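Next up: the structures, one after another.
Values quoted throughout were computed directly from the atomic coordinates according to the rules given, and no laboratory measurement underlies them. Since the model is a prediction, treat every value here as computed from it, not as a measurement. Cβ atoms are built from the backbone, for glycine too; each structure is taken alone.
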Structure 1
Amino acid sequence: MKIALCQINPIVGDFDHNTSLIMEWSERAANQGCSLAVFPELSLVGYPPKDLLERPSFIRENLRRVDMLAEQIKSISVLFGYVDMNPNFTGKPLLNCVALIRNGKIAGKGGKRLLPAYDVFDETRYFEPAPEGLVFELDGQRLGVTICEDIWNVGDFEGVQRYDIDPVSDLMTKGVEILVNLSASPYTLHKRSVRKGIMEKLATRYGVPTIYCNQVGGNDDVLFDGASMVVDPRGRLILMGREFEEDLLVWDSRQEYPPLHDPIRPDEESILKGLVMGTRDYLRKCGFRKAIVGLSGGIDSSLVAVVAQRALGAGNVMGVSMPSPYTSPMSREDAAKLAENLGIGFQEIPITEIYDTFRGALAPVFAGLKEDETEENIQARVRGTLLMALSNKFNAILLSTGNKSEIAVGYCTIYGDMNGGLAVISDIPKTMCYKVARYINRDQEIIPARVISRPPSAELRPDQKDQDTLPPYEILDGIIDAAVVRNLGFQEIVDLGYDPATVKDVLKRITVNEYKRRQAPPGLKITTKAFGYGRRYPIARGKEPY
């Protein structure tokens, strides 16, 4: 038989769009002679639907669309994800399900048995574990269907959650000859290799082909990279879908495939593709076509501008330079040069006069007090106000430019440079920003070389450098990774070789700036632990370190 893996990009809650995708791609699969088209987890509603699942009308419309698809798709069998009602009187009211459409009717149903409740996942909030998966016959072969987390119980991969039941093992007792998995597995750096390892282990353990169909696209802060795959019974990867774009893979069970060479790509390439896709989808799905980026002449805003230009096209991006009394000539020159290299719109709006007006208005109240970060923050807030005015006037979303290192320790101004509708690089540490910038410049200079080579500075006071108040970024990023991503405590981080006083200072900064991050725009998730929905810490809490 021939099976199509339909790696589509659904929109959460857009039944017209998602229904059309399922019908269109099913037809494409049928035209290629396929017997079965497989779609991702919850592909009818989009993943993650979050509290839309609490609306009865949403569930009813989802079920109505299931019936509609069954009536209209007759040329091919189809597996797709949807939400069903829990038939029992106890437990959560819903099931995360898969439907099999065949010959114009619903020929089978199965559900997700392992429900993740960690990081960005919150499925136990809505769903009851399904009592069983789906097993069915097609073209003389027996297929077993799992949904995403159901295959993540192999037991020896770092970060894999362990459960009391093993859905795959249970399916294999029913004589399954082909294992199918419908997924909405979010992207994080290096996750593709973990998925591949799981698929290879399942294939060799049970001696069956394993088929994995993953969602692609950005939904809010969560990115889905696709990379759907087929692994043969010997555990060899033989087919893989494109990353960060829709794709149709066709596997023929009668054909012998050579092992697929899966090249190791640089992290910078994967990160850049993810940021571009996530930015494009966030704007598209929120109804925006244009973006504004405040260009400081520094590394962060330069990187965000490159992402925006690649995501939206040069004609849909405006870069804005807002020099203050402390902005160096090289920063103004580099901001303009970057805009020229990218072909994006460019405006320069000096803020010195506005800044002086603010200081003049506050002078009687501040009389006798020394200047400090208050005056620095005024500059950032003037810029934030101007950028939001441009955003309103031109119906263009403002992209904030703070990186993970700054956001972690509060080296950013609330209601200033934190303004915006999307924080593009908020999960990218400063050191990685430089690596991605060098990758962008690998063939030609797009980001001016001086932006990458000179010491970073907020330029809010004379001769200011980031390292005046922060540890070197190589040290800072290592501590942040240990504390935020790996969740280590004070002594554990010190034992890694970091200076105790520096660790204590960084942990304190991370703690006291939680309130700022709670008011920040959503940011695109790249690492296994990003600030935002997947990291839920209280604002008011006990003293660090511990």
Structure 2
Amino acid sequence: MAIILVLGALVLFVIAYITYGSWLAKEWGVDPSRTTPAHELSDGIDYVPARPAVLLGHHFASIAGAGPIVGPITAAVFGWVPVFLWVVIGSIFVGGVHDFGSLLASVRERGKSIGFVINKAVGTTEKKLFDIFSWLTLLLVVAAFANIIVTSFVTIPQVATTSLLFIVLAVSFGIVNTQTKLPLWLTTIVGVALLFLCIMAGQWWPISAPREVWYLVIMAYIWIASTVPVWILLQPRDYLNSYLLYAMIAFAVIGIFLYRPTIQLEAFTSFMPSKNNFLFPMLFITIACGAVSGFHSLVSSGTTSKQVDSEKDLKLVGYGAMLIEGLLAVVSLISAAYLTQPEYLELMKGTPNNVFSTGLATFMGTIGIPFEFGKTFVALAISAFALTSLDTATRIGRYIFQEFWTTDEQVEKGQTPLLSNMYVATTITVILGGLLGWSGYAVVWPIFGSANQLLAAMALLAVAMWLKGQGRNNKMIILPMIFMFAATLAALVLLIYNHTTLLMSGEGGSIPLLLIAIALIILAIVLVYRTWKHLTSEKTPANP
């Protein structure tokens, strides 16, 4: 049965890419003859043209994070059938459309953020509200993913060593690729070989340190990664990372075919397997990245759109990367679904990453990979996912913070207010995100999922308005947008109720996270109220 799930998802994703992805490109007027912002505004720091394979690697590694692993495994508490259906349907008709549309809109608007797209379609006030919402969501991304990485470093010291060596390798790779004329295929072979040598070095010289130390190291790293030119760390690290992640998926799929695991987890358990954990809306919130993710729109319009070499690459990067992530989510589901219900619940006492690493290491044993090495390899891949998303999120948070405090007049005059300074914006983002994450992964993840998915709904709304302004078909966006608004607003209401109840009873809860949840739901309702009339009006704005 597991083989059928993998094959079925793979076939459906390939068909969707060839047919639906191409149809979207045609309906939206993708034009390879247009000059992209990476060429028009090239600055050697943020606006840097990237080859399709390099950009796909950066984009996929940035959007995947730990979401397609943590989400499906956690949501398996509802049973494997609803998880599988949402991952496949969501990736094709919601997540892929969301990512592709966000990337196209940003490229056409000179690499600007989705907030800028809203500004152009509706107004400055709506843009400011969206920027606040996006920045708060990015703080939660920093908090959630920092915890995942630190936990990996503490529990598996080999991963810490490899991750640190990999940063050095990525910088070297970036310098070689930009300062020499060596062909990419040659540097890639050497880079990937050295990457696997880093993995071996981690086995030989594991580095151990307390959680607090690793947390501060990670905060310092993302501050640096957010401010250095993309070609020296972001591009090369994500490109090499992508091969690690592709290898993990390939090993896992081959291992599943050879191991032939039987699906033992229940197909469907209950609409409420635990207190206040309803299938709707929580299934669609818990699977934060495996089917659709608002964070993807920030990556698409934050770093990726500034590196697109030609619009012909948009379908591959925007739509294709989401489908690859959907396949990873299916593999993650199988790593949980081949367990019995008691085994699944026992492993979940650790983290979803423990379930995933154990399952994939077991499957990979069929191709001769020792269990302990396989588990370390998978843990490293998860850490690489999370680290990539973490520093990308910090960089995008910096972009949004800078953009929020800068007026068009100041941009024209070349003025930079204090709060728009790159280093000031990065410092504020890192400190606040780090403080939120200090309370731990389990506390942060539920509100991260809710905020992230609500951001996806608002990004869909922005793209729908932008397409209308361009005189293009936006009907394929409306239904997914309405559904995501319904699910996420319901989840935030439930989350506010749960935190309020816990705080009143003295049994836990978090006041900062409760306040953020309230702020997010108010911002979302105000934004929807102020923008919906523009979307539903019969008047079509002039095509710029």
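21.8, 66 is what came out when Rg and Dmax of the Cα atoms in Å was calculated for one structure; which of 1, 2 is it? Please report the intermediate quantities before stating the final value.
Values: 1: 25.5, 88; 2: 21.8, 66.
It must be structure 2, since only it matches.
A value of -11000 was computed for helix-only ellipticity at 222 nm (-39500 (n - 2.57) for each DSSP H run of 4 or more, over all residues; to 500); which of 1, 2 is the source structure? Intermediate results must be reported in sequence, preceding the final value.
Values: 1: -11000; 2: -24000.
Source structure for this number: 1.
Here relative contact order in percent (Cα under 8 Å, 6 or more apart) was calculated and came to 30; which of the structures 1, 2 was it taken from? Write down the numbers at each step before the final one.
Details: 1: 11; 2: 30.
Traced to structure 2.
Here mean count of other Cβ atoms within 10 Å over residues 275-282 was calculated and came to 23.8; which of the structures 1, 2 was it taken from? Working shown, then result.
Working: 1: 23.8; 2: 16.1.
Label of the source structure: 1.
Please compute distance in nm of label points 7 Å out along Cα→Cβ at positions 403 and 419 for structures 1, 2 and give me the label with the greatest value.
Values: 1: 2.4; 2: 1.7.
Once distance in nm of label points 7 Å out along Cα→Cβ at positions 403 and 419 is tallied for 1, 2, the winner is 1.
Given that distance in nm of label points 7 Å out along Cα→Cβ at positions 211 and 371, derived from a single structure, equals 6.8, which label among 1, 2 identifies that structure? Numbers along the way, then the final one.
Working: 1: 6.8; 2: 2.7.
Checking each candidate, the match is 1.
Using mean count of other Cβ atoms within 10 Å over residues 251-258 for the comparison, can you identify which of 1, 2 gives the largest number? Show your work: numbers first, answer last.
Values: 1: 11.5; 2: 19.8.
When mean count of other Cβ atoms within 10 Å over residues 251-258 is calculated for 1, 2, structure 2 comes out on top.
As an exercise: mean count of other Cβ atoms within 10 Å over residues 27-34, calculated from one structure in 1, 2, equals 14.4. Which structure is it? Display every interim value, and only then the final one.
Values: 1: 17.1; 2: 14.4.
The correct label is 2.
Given a computed value of 2.5 for distance in nm of label points 7 Å out along Cα→Cβ at positions 3 and 355, which structure among 1, 2 does it belong to?
Working: 1: 6.2; 2: 2.5.
The structure behind it is 2.
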